[in-house]
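The following blocks contain the structures, represented as structure tokens.
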Structure I
Amino acid sequence: MKQLSLLIPDPFTPQSYDIVLALRAVFSKIVVLYSRRNLFSRVFNPLVNSRMVDARYRIPPAMADASRFCQNTMRDGMSAAEELYLAWIMQLCKKEAITVLYPNYDAAVLFFSRYLDLFRAQGIVIPVNPYSILKNLFDKYQTITMALQNNIPCPATQLIDSACFKTLDQWWDTKPRVIKQRWGSGAQGLCYIHTKDDFIKWYVTTRPIDNSYVLQDYIPGTKMVYYRFYLDSLGNVMASSCVQCQRPPLTVFQTRGLVIRPEKMPVCEQQIIHFFARQGYRGYGQVQFKYDECEKVLKLIEINGRISRGTWTEAYAGVNGPLLSLSLFSTIPYT
């Protein structure tokens, strides 16, 4: 039987630990990368220091920033650092006989989704969807636009550019709003805007690049709902779950949920599945909703096209999420 070796390129996310814990029994070797951009990334990272890991490699300093990519993932072409990083990863995969590369951070997922064929030619499986599918799902503006076209309730959302700022007096009303990075992750750049003066202050201070942020109506309430599913290549749901958490009201920046418990499936569940299946999506997907206490309806606010930190809640139901998703991209069986 062929020996299986796993590479985790982004072990700084909470879900990366879940992935390794779920797959340790399947792989004979697990390798992780890390960056020494700060002390925490090496000394205090639970996965990098875990006994479940067989080998650790420091990302060369010249490529450290390229390994996280941030907003650069949506532009065409690669920087010199990214080209070096890709070549370095390929050499490392050959050295360690890697068979599966499992990214789980938004920017890394997008980056590797561009080169699936390159890695596949070397016999390496990357369990993510192609860039042609993910580029819209990771775009918060396009996500809302497409969801509305499929009759899925969403908050009003617009792009922030110099034109909207210059015409502020013509369209701003008294509703509070939320600013999000268009391609951000982990609540990066998220902030609450209560008044027009708040928005002006943020715009002047941040000086955003046109269309790199979105402005979204604030949804009143504290109830968040997370619907998770696994699709095969034919659009069949292999497993699904739904949980809710109570998150303290947004004041300035994002806060964590306090209580997590099972929740009934969203009313628009079938619309969501059809929405993903029509695009050829497969594997794990997560849709985040917030319950609008004024309109009494769940509204879609974001989509995650990669394993999320909520996989441990599925484990209670007997679902090994990382392995199930991997099996939908490979010949590795799900048991």
Structure II
Amino acid sequence: MSAYHALVAVAAGLLAIAFTIYAYLCWKNLPILESQRTPRTFVDLFSHLPVTESGPAPHVIAGASLLTGLSLLVGIFLADRMGEEERFFEITIASAGLLIAVSFSFVTIWTLWQTRRIDFRAGYKIFDFLDLIKKLNLELDALTKSYVEVYDKRAQPFHRVYLVTTEPFLGSLSYKDLPAQKAFRNHLEELSKLRAQSLRSKANGDQTFEFHVVCGDAETILKFHREFYNGANQPVEEIERAAKEANQDIARFNQMVQEAGGEGPFYRTNRIPPVQFMVIGNKLFEFTLESQGSMTEIFNTQVVFDTRFCRNYIETFDVFREFVRNPDEDIAA
């Protein structure tokens, strides 16, 4: 038997092994696969079927056989086209080896991408306060562009922003002169305007652009500013001026929305929980924010991209807001 026929036989045998295993897996899991689209079926057969007893052995053997068999066939074709009979075996093996390496490289990188994507959607952490502000700015910019440009100010359920924090103008003390902080303040103003415009233009039953904040009242924000500058040579007048500016902006933003027939969007209380959060669209940012000695500390912001998480936190926000509105009432009732 020539090298040509031997290699063809090997390739055919490997492909037969692969197709036999895949046919068996299809037959064994037919009810599950029938409910799936064809591309998804191929992926499941190649990697992992959606059943608990799907072990790795058949997928590994079939996948390796399939890639090796196909690579050998392509290598045989290339060697035959080159016409060098004395180097036929050498060219075939070299070509097949290269194709196998490239194939497994694609599969490996694709698997890595899928794994990182799953990790990202399950949640990731932000450890730096400035990085958090920058990330929030990016998310707010994307959300407002979606609302204004993509949907032409026709609000969708994910056009929503909810914030619970003591000092709503994040970074106004630690990074007061940096562009990121100014951009965040501008975003809060823009969100207030969009909320007011949405309320004015909505018809009965229409979805509105949602923007709501629970934050500290005037005394709580002033206390937050004082704790930030504790031990620093900062004039009392400067501390009070910064707190006054924050309170004035909150009052101005509230007036925008209230003139449009709404309430809020800033609801104020003298006590904010240590674990605070912000929902932007379908992303949740949960963080612990403290003012300590000329630096606002933030601990392990957890970011989760999940509609269900966001919905649950919005329900928590609603309970908290109701308590702010009616502190003497039994909210559970």
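None of the figures in this text is laboratory data; all of them are computed from the coordinates on show. Predicted model, so just to flag it, every value in this text is computed and none were measured. Cβ atoms are built from the backbone, for glycine too; each structure is taken alone.
Key figures for this structure:
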read-out: Top of I, II by distance in nm of label points 7 Å out along Cα→Cβ at positions 6 and 190, largest first; value: II
read-out: Cα Rg over 2.2 N^0.38 Å, for residues 86-125 alone - structure with the largest value, from I, II; value: II
read-out: Read-out Rg and Dmax of the Cα atoms in Å, computed value 30.2, 97, structure in I, II; value: II
read-out: At a computed 19.6 (mean count of other Cβ atoms within 10 Å over residues 206-213), which of I, II; value: II
read-out: Test item: helix-only ellipticity at 222 nm (-39500 (n - 2.57) for each DSSP H run of 4 or more, over all residues; to 500) calculated as -8000, pick one of I, II; value: I
